[in-house]
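Next up: some structures, all given as structure tokens.
We did not get these values from a lab; they are worked out from the coordinates using the rules stated. Computed from a predicted structure; not experimentally measured. Cβ atoms are built from the backbone, for glycine too; each structure is taken alone.
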Structure 1
Amino acid sequence: MLAAAVLAATAVAVPSRAQDFTTFRVMAPSLALDLARAALKACQDRGFQVAVAVVDRFGVTQVLLRDALAGAHTPDTAAAKARAAVSFRTSTEQLNALTQAGQINSAIRHLPGYVFLGGGVPVEAAGSIVGGVGISGAPGGPEDDACARAGIAEVEDRLLM
């Protein structure tokens, strides 16, 4: 009886530490690779030679694919677009408009390692951002954006956890 009372008192006196940790999901490498491949194929089907980067929810590159004739600048640009989309939780197509000269947010264009041209899209699963995809090398931001969204659509069933 005394042992049960001591155990009960200890349980009440020790604060819960569950709030000291955050639980989150990240894409497995296989899902990130499939997303990158689907986005690359979407661009290839449109005749574009691009690089595709998939980053995790923190902006760290998980997958980087570069088509044979994509420019030397495209891998870094694709990763920077994906990183921007994740960090600012919106597509770089939208960020491009919001950060034009004279806009209140124009200064963020000068952040090193981020690109605010169309082609970066956050990847969501169950209402949370789990990563981002960035494309570079199509004729313009809207085309890069379309390929990124096509890649996401191709794996969407796996994102509906």
Structure 2
Amino acid sequence: MSATGPVEVWVEYRQFYLADPDLGIGLTPTPDAAHDEILAVADDAALVVTGLHTGNIHLSVQSADTDPGPAPGDWEHITEATLTSTTGTLLVHGYEEGPLEDLPNLTPRGPGPYHLRLHNRGRVRAEALDTTGPDEESGEHYFLQIWPSPAP
């Protein structure tokens, strides 16, 4: 099990992505596909809908071999979904800035199904802020856990 972060992720239009950079973000689902208005998944991609319209949010990630259980802390919302990686590469992308170099490949065990658990806090406050500058604090935090999922 390894955890990385937090790192700042620049969001625009209330979103950031998980995708294989070789496939691009064209396969990423749209915000209206988010089953809980926060997380939308498709094969090889996921979209996270943030509260903040434009600015930096904080993201930490943890990849594990099995379900690590929900992260401790004062999280306001936790959502889960499963996606299939056909390539074995899934990286975090800021809006229009490509993959973030400070975060690892989230699917290190190769192609197959993966379970995502996304924790967040500060989303409602950040939504009220709407937009922050590059050096302003949004207070929006995410913690993403990912591990291989049994095939359906």
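Comparing relative contact order in percent (Cα under 8 Å, 6 or more apart) across 1, 2, which is largest? If we compare relative contact order in percent (Cα under 8 Å, 6 or more apart) over 1, 2, the biggest value is for 2.
Tell me which structure, out of 1, 2, gives -1000 once helix-only ellipticity at 222 nm (-39500 (n - 2.57) for each DSSP H run of 4 or more, over all residues; to 500) is calculated. The correct label is 2. If distance in nm of label points 7 Å out along Cα→Cβ at positions 17 and 129 comes out at 2.4 when worked out from the coordinates, which of 1, 2 was used? Attributed to the structure labelled 2. Supply the structure label, taken from 1, 2, corresponding to Rg/Rh (Cα atoms, Kirkwood Rh) with the calculated value 0.93. Label of the source structure: 2. Work out the source of 1.1 here, i.e. which of 1, 2 gives that when distance in nm of label points 7 Å out along Cα→Cβ at positions 81 and 137 is computed. Only one of 1, 2 returns 1.1 for distance in nm of label points 7 Å out along Cα→Cβ at positions 81 and 137, namely 1.
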